[in-house]
Structure P
Amino acid sequence: MNPNDVVLEINHISKSFGVVQALKDVSFSVKRGEIHTLLGENGAGKSTLIKILTGEHTPDSGHVVINGEKITQYHPIISREHGISVVHQELSIFENLTVYENIYPFPLDNKKDGIIDRKELIKRAEESIKRFDVDISPTAKMRDLRLSNQQMVEILRALSSKAQIVLLDEPTSGLNTQETMTFMRILKQLRDEGITIIYISHRISEVMEISDRITVLRDGQYICTLENNEELTENILISNMVGRDFSKSIYSKKISTIPKDAPVIYEARNINRKNAVEDVSFSVRKGEILGIFGLEGSGTYELSRILFGLNERDSGEIYFKGEKIHHIDPVSLIERGMVYFSNNRKDAGIFFEMSIADNIAAPVLKKLVKYGMLNNYMISRHADQYIKEFSVTLNSIYDKPLSLSGGNQQKVMLSIGLGTDPELIIANDPTRGIDVGAKVEILNYLNHLSEQGVTIICFSSDLPELITLSDRILIMNTSRLAGIVDCDDISEQSVMQYAALVQS
């Protein structure tokens, strides 16, 4: 294979949405059979560029060349015809259909006498699943799968098509360490077979491991393309991303200031749910950040939903400020001063058909009424407060959230919950899919809330993030509480000893 064989050219691409210029005169090329990473903070223009390549957006100026052919029309069908497939950061799945139907949504080449050959599709789906060595039945309904397995199916959909250029936008954000390692191996195999991978990830270590070359975008502009060789460091990448030196890690071990006699504000006693959570008990003090960590299948995701009444429990009790809660459901808990941040803002965090302002105002509409009617001025003032607080980049508060980058959507979701002035926050992967700069902002804000006396229970698959945030870390393993590590003793090793230990 010719190492200089260019499969994709981006030539002077510009794209604006109102007054927001998402891309400005961006040009670079991608070689055939390479893993080429696009790196940049949220709002750098990565998602807009991906949507241009997939035909969802038409550039205002400039053009794309695929295999030497200049693209004159931009449409998803045209992109597919040119061998482009995509896995978006936000899942695009058919929840009511099976796994194999999601992997092969266009089974036009699998028909007998005009009828879809389902047995052949199931067989092909099984072969694709085996490559990842994951436990997924091809006939299972998508709605019954965990988030990580749903994401794996989307990846299989992209890889199982006859695509020559595969675009992956944060593909490992819902995968555990083992699944990520398997996924990396398969990507390298696909690269060696001549398939081109365009990869987007905020996990710098992951980028360093998988990439042949890395293109950095900042504020909608092309910054540089770097060869992934022995001279490249994480600091070089981050400095190019943010436009300033970033020699210090964003992670540092926390020094807890929570008094040992601080009042307990939240307590879970003997929480049980069949095949999900087994006899879990813990308490959290006022102003404390309790991290909860576990490997895939440990029960952390199910526990997070049980604590906020999103999943029913078989037995167990929850106490808030010393009072037993008899009705554990989201509405009752919000009224008591609790909020929950989902790890999937698309399905359970944002109203995408409503304006940004209406999203932020949704939980506090009673406070924004004047003379018996909603007051638009009060709504916009309330929204503006959080837009400024989180530095959300947008054209107008009356736009819909789909116009925002993933990182800015995440900030809007946090604004929705924080508008209720909660006393306790249950956060599930609060920085999932967030770039370095936005991650720092959110981690700092959560620490700021803690200093003001807000109690936070933070579930995260990002262990360095939990070490930075947590006063204590509770570790789950095979649905049970494996251990709790106090702040002074927290390290990756001490936590992983509990998380990876084989339970009897």
Structure Q
Amino acid sequence: MKANAMLFRPLWLVLGLILVSVPSTGWGQVTPEQAERIREAAPDRPRVAVDQPRKLLVWSRSIGFQHSSIPHGAFATKVMGEKTGAWEATETTDIRMLLPENLHGFDGLVINNTTGDWITPRDTDMESFEGSKQEVEAKLRKSVLDFVAGGGGLIGYHSATDSNYHWEEFGRLMGGYFNAHPWHEEIGVVVQEPDHVLSDVFTADRFRITDEIYQFKEPYSRQRLRVLKTLDTETSNMDKRDIRRDDGDFAISWIRTYGKGRVFYGSLGHREEIFWNPQIMRYYRDGIQYALGDLDADALPSDVVDPSGYQTLFDGSSLDAWTFPEGSWGIDDDGQLGLAKGGGYIWTDQTHGDFILDLEFKVSAGCNSGVFFRTDPSNPVQGGFEIQLMDTAGKDPAGKHDCGALYDAAAPLSNPMRAAGEWNRMVLTCDGPLVQVILNGQVIQDVNLDRWDTAGRNPDGSGNKFTTALKDLPRTGKIGFQDYGNPIWFRNIRIKPLGQE
């Protein structure tokens, strides 16, 4: 529980937001018989015991299609929390609850079968706000993003991905956007990783279920998500109309991180009976506990952990893939890539455009270095991009010149940098204009370079050093490491090209 949670309890009571025993949202109601079935299906125990129940805010506002299962999802969330003792659930459709002073009284936010542009205040909402709709929406957007980046959990049921298409950052945060539902019938589900901690509730690597099944469009990508459940294309009807993906990748559930926060999404939940399916309820319990930070799980993206397609850049035995001044960089007795003071930059022989770069690094006290990418070695300061590597462990908040920053352009979402002398793992993914950086398991950069459309100016209005707008810089170039005076070491460097380079 966040330290200030109790501060806002009077507001919840004044607004009448505490869930009643059999809730009604105005679009449907849980019948007594359904309520009993939900209670019976809800797990009796938490996956991980907690000292004190967490606080969940269940956001149930829909602007578009109104799912009849909205009250069932809210009620199931409440009952699971009560039976397990893992959380207390509060439901709302009041947009004021998404303001930072209210939202930060919670540990997690459930996006419960929402549709439409719910982040945009309606005319009736504006009676409670000062300023323009645009100003209020900007504040609400920042509140949600900051909440998750600061350590709040985000949970999405079913049509959580059918929301806020005009808000690009929300699509990336949630993991993708809805792009039609060819199936509303019994289908097969593949448990992608039976040994994953969130797959323990499934006794087999395949099962069957009846529900409306989504397909997803950008920004959905296994480069950014750990996909856990998918449609079984071998046992499901693949002759349905409106199938729009040609890669066979029909995800049903995934996880990811965002700053200090965690995201869990499950697309099952169109049909009311999903919320009295005991196996799905146990899975959703575990997903919620993951998002709340109580259940640890590996959330590195699927394409990162998939070993296929990687090329070795450095494995401790050779520097054949690199160009550097003689005597400046070398391999030490421990098989680590290190530099001599004043050694200058080291660059890959090959150019790279879209890729996943996976490496480990260790800084010395006071170290200031960086990973350059898509860079012209003849002009690294203005001719490419840099992720700062620096001895700034523990600094909170970290700025645009600290470890994990897209140098001078974007501060990291969080600062999981370890102390000098300890190894860190960094994964850098470049896919067109999208750049994601994962440091020690946390997504610390999740940006679209096309938003940097003005030379010398960042999207937040602050200045930067670049004489060319970042969106206009080349999308291919060399990868390099910087020497800025203090020792730094690298190991286990590999790269996976994406698409055509």
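Rule-based calculations on the coordinates, nothing more; no lab input. Remember, predicted model here, so these are calculated numbers, not experimental data. Cβ atoms are built from the backbone, for glycine too; each structure is taken alone.
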Of the structures P, Q, the one that -9500 was derived from, the read-out being helix-only ellipticity at 222 nm (-39500 (n - 2.57) for each DSSP H run of 4 or more, over all residues; to 500):
P
Of structures P, Q, which gives 1.00 when FRET efficiency 1/(1 + (r/R0)^6) of positions 154 and 186 (r between Cβ atoms, R0 = 30 Å, to 0.05) is computed from the coordinates?
P
Once distance in nm of label points 7 Å out along Cα→Cβ at positions 170 and 330 is calculated for all of P, Q, which comes out largest?
Q
The value 1.4 for distance in nm of label points 7 Å out along Cα→Cβ at positions 290 and 490 was derived from one model only; which of P, Q is it?
P
Match the computed value 13 of relative contact order in percent (Cα under 8 Å, 6 or more apart) to one of the structures P, Q, and report its label.
Q
Tell me which structure, out of P, Q, gives 156 once volume of the Cα convex hull per residue in Å³ is calculated.
Q
